[in-house]
Structure 1
Amino acid sequence: MQAEKVVLHIVDWLKQYIVDSRQKGFVIGISGGIDSAVVSTLCAMTGYPLLCLELPIRQKSNEVSRAKNHIQWLQSKYGHVSSQEIDLTRVFEEFVHLMPESAQNTDLAQANSRSRLRMTTLYYFAGIHNYIVAGTGNKVEDFGVGFFTKYGDGGVDISPIGDLMKTEVYQLAKYLDLIPEIQVAIPTDGLFDDSLSDEDQLGATYPELEWAMHQAEVGSSAEAFTGREREVFEIYTRRHRANLHKMIPIPVCVVPEDWKQES
């Protein structure tokens, strides 16, 4: 990857989007992970105001500390970066408490609700400041396995790294010289109370999934592979099919025009 060219291209793209949308800056949720760290740095490089929000919900201490350290690093380099921490734990717990008892032990629903609560908060501040919500999803997550929450972390205005694989995001992080603890952190979505990594949840590494995504794009089938390759390819295709509804526009039921005319 020609990291310098990619960085400059994305930064120019972000600048142009601000101009075209007539907004004033960016807002982004900082998770302590590689994706939000790279995107926030790219946004800061535009010269436009950037608001970094920490939105912990029962967050692990190491995730919180990485997020804070990254924000401090950003602010030491760019004078137009501001930050705010909004602990949403009490709001989330009250929300869960209001649900019927039979609906309180559904881990996936609660995890997705965490993500959607954060999205709501990002747009709250975006509305106050006339800012754009910058997404942090990469290509293999957003368009491969659909590893994001619909209308949660998938609810954004722009997707600066949506055309980059996870491994390419790591290359940008190295080029941008992000703090070491961000670059070596094990990827996790931070939506569950356990310590499962992305690999634990997905059943494959990002390089494996990127390989499978390429194979699917060139028309390969599972029968072409054996052993671990076949297992990974089937993991990828199964998740892609199950999450395809996240990746396509909202279906619209089109009514024939003549039916809408007065009879």
Structure 2
Amino acid sequence: MSISPVQVNKIDNLMVRVFSNREAMGIHAGKEIAEKIKSLLQEKEEIRVVFAAAPSQNEVLAYLAKDKDIDWSKIVAFHMDEYIGLSEGASQSFGRFLSEKLFEKVKPKKIHLINGNNDSKDECKRYASLLKKKPIDIVCLGIGENGHIAFNDPPVADFEDNDTVKIVKLDRACRQQQVNDGCFTDIFDVPEKAITLTIPEIVSGEFLFCVVPGKTKAIAVHNVLKGTITTEWPASILRRHPNCILFLDEESYGDKINNAYN
């Protein structure tokens, strides 16, 4: 199977790579992330990586878990967001998701997880202090159906946010996506609040790798890439980042995008 992109575009600063299918997209993205990790570890004794937790990241996480040449003993791992108030050990916890998919398999030097059952304000301060100790080297992220990055939905997205980590009320579209992804059976089961890294903190990472498969993301991708950079589609801010690659499959790229850029 060829994993080469079928299309390559550049929109503002953002590199966009489109693959024939989700598997090719995930393998290629995983390979590029792994190569960047190895390259940075030749220059640094330790690197700091933020991971997104979502089914859209499954192929990338699987690739990273299998790459035996990554020295995880020199990697400090963070994640982007967490629900507030899930029951202890809930399967929907993002920290648990990443632990099962990646961290338990590769054993990073340190793993810093957000605890959604701590006092939320205290937890925001605690996690922000950990993030701010040193710059973030790599951020692995996705884009939500409403264009969010992490849990920065359009109503709460702020490109100039003064906070590093904050409490947010989740948009209904965001909560419905969790049902669409099979994480919850009903929207009323999805928590209404969460803790998230803010947009300035996410884009402070030196290298960003954004992986977005599936037809349910096509409208978001179209709006993120066309027209104005706006908090109505929060991920549009990625077009300003100097080192961000967006990986798409043909379903997430969609006919609308093809018509707009070809």
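Since every read-out is calculated from the coordinates, none of them should be taken as a lab result. As the structure is a prediction and not an experimental result, all values here were calculated from the model.
Here Rg and Dmax of the Cα atoms in Å, for residues 95-150 alone was derived from just one of the structures 1, 2, and that gives 14.4, 40; the source is 1. If helix-only ellipticity at 222 nm (-39500 (n - 2.57) for each DSSP H run of 4 or more, over all residues; to 500) is computed to be -9500, which of 1, 2 is the source? Computed on structure 2. Figure out for me which of the structures 1, 2 the number 18.3 belongs to, where Kirkwood radius over Cα pairs in Å was derived from the coordinates. Comparing all candidates, it corresponds to 2. Among candidates 1, 2, the computation of relative contact order in percent (Cα under 8 Å, 6 or more apart) that gave 20 used structure 1.
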